[in-house]
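The next part holds the structures, each set out as structure tokens.
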Structure I
Amino acid sequence: MEPGLNTRNLIAELEEVFYKQYKKLYACAYRLTGSHENAEDVLQNSFLKAYKNIAKFNGKSKLYTWLYRIVINESYRFFEYIDKLPVTRITENLGQSEEEFFHSMEYLPDYDDNLIMDEMREKCLHAFLKCLPKNQRVCFLLKTCMELKNQEIAEVLGLSIENVKVILHRGKKRLQELFEMRCSLIDPKKPCKCYLWIKFMRDHHLEMPKGYGQERTEELKEEHFRQLSSLKKINYLYTVQAKWTKDEFIYNLKKVVESM
């Protein structure tokens, strides 16, 4: 049986929303799940779930709000929470402060280190996110990656606007504390530098990051980044480039849909 006119219109609208919002959806899914592979699975499963259930969409919310909610729910399967950053556990075991720990690792980076620096930064970002409770993490990423307004976040999560404001404030405050007390990208005077973690992993014979097969973002080195306020820097760090281009992903997604 052919879908009715209204259903076909909704499918067309769904495809348009997905295409236009792909980059933001991907960034959010990636930060929630912790890997490009999981983000791809989340987006594919979310679109297919929305596509199969489009006739059940009742129009009480906007279609993009409905899609965002599906993406968030799909991402929940990959959620992890940690109560302490890895560096905190390491320094506690060594009986040192974090500052003493980093200052004890005298090391100058070489060119090869730059090839894996981005992945070291990603590991730190995911560790910081994992220190946030689920509601704070989701609200922060909907605000940062999806650039949603508080009203839209409230609609996606089924919360009041006041609750969203409180959760966002707590999440941003927590992240700012985690970054500002240690990260040299945010404050050059702070002791934690990505290349020191490369040295630590080499010294302890840990598996080294292989680097990610995409063009490296050089914007972090540009002057405008250094001029940003600390909170804007933190938001800026949470931008991400997808493993596949939007067109590649949607082409493969369409092949899946056609085979259903």
Structure II
Amino acid sequence: MPPTLLLIDALNLIRRIHAAMPAQVSATGEDQHIDATLTATISSVQRALRESDPSHLLIVFDGDPPTWRHQLYSEYKARRQPMPALLRKRLVEFNNAFRTMGLMTFRRNGIEADDVIGAITHKATAAKINTVILSTDRAYRQLLHSPLVSQRDHFTKATYDGDSVKTEFGLSPQQLLDFWSIAGVGDIPGVPGVGKKGATELLTRFGNLQGVLAQPNGEAKGALKKVLTHKAQAQLSMQLATLQQQLELGLSLKDLRYQPHHTSQSAAQY
């Protein structure tokens, strides 16, 4: 069997499960709500293990802000719904549960899970290791340019690869960052007044953001004019959207080898 690395975006999974709990569970009180979330999260991770049968594994938590993105863009994640205080307080229980299951976890303040997963995926693909990312976050779609990488949505049971990116966006995975730098996505602002249709048309014509910005400003109209006028914001959005490839995490691929039924010495600290 070829090696397979399973990377789990912990808070994406936990918060989605917490939000999806039936109303009757929520009505019993927040402690019971989180108890049910913990039970469901463990069950979900067990299902992911059965489906992926990984040889390597890491569960990644977001570290506390600020991150380098906050330093570049003060509005980064400013409109996001904050995590419920009690859930945040009890995250240590999720970490401990994963550790008891023999699963290694990682968390470092100032670093988002997206960047950790991006950097480890880059290292894994260089080593020819198949990588499965368990998350609903579209930011990971940029990593699907490699045929060794796929993204799994636990909730819809959908698996995404490079071909599905073309179906979803009408663009190649290599063009996603250019697309988001113009149209924006999530916490990435993009260019004011330019939506998905305008961004797609520009990239179809000029290939990438660099090609768009190379056009003369004098006779530009419509979406092209807006991008050229807001060149700095487009370039900032590109920076914000790009997942880091080079991070010093103190982890080697050998460290991530999964040993079932072995209690893990977790890397995450709470």
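Which of I, II yields 4.7 for distance in nm of label points 7 Å out along Cα→Cβ at positions 49 and 233, as computed? It must be structure II, since only it matches.
In this comparison of I, II, the computed figure -13000 for helix-only ellipticity at 222 nm (-39500 (n - 2.57) for each DSSP H run of 4 or more, over all residues; to 500) is attributed to II. When Cα Rg over 2.2 N^0.38 Å is computed for each of I, II, the one that comes out at 1.13 is I.
Quick one: mean count of other Cβ atoms within 10 Å over residues 97-104 came out at 14.5 when computed from one of I, II, so which one is it? Here the read-out was taken from I.
Computing FRET efficiency 1/(1 + (r/R0)^6) of positions 177 and 249 (r between Cβ atoms, R0 = 35 Å, to 0.05) gives 0.50 for which of I, II? Answer by label: I. I have -0.40 for log10 I(q)/I(0) by the Debye sum over Cα atoms at q = 0.16 Å⁻¹, for residues 185-224 alone, calculated from one of the structures I, II. Which structure is it? The value was obtained from structure II.
Bear in mind that the values in this text are calculations on the coordinates, not laboratory data. Everything quoted here is computed from the prediction, not taken from an experiment. Cβ atoms are built from the backbone, for glycine too; each structure is taken alone.
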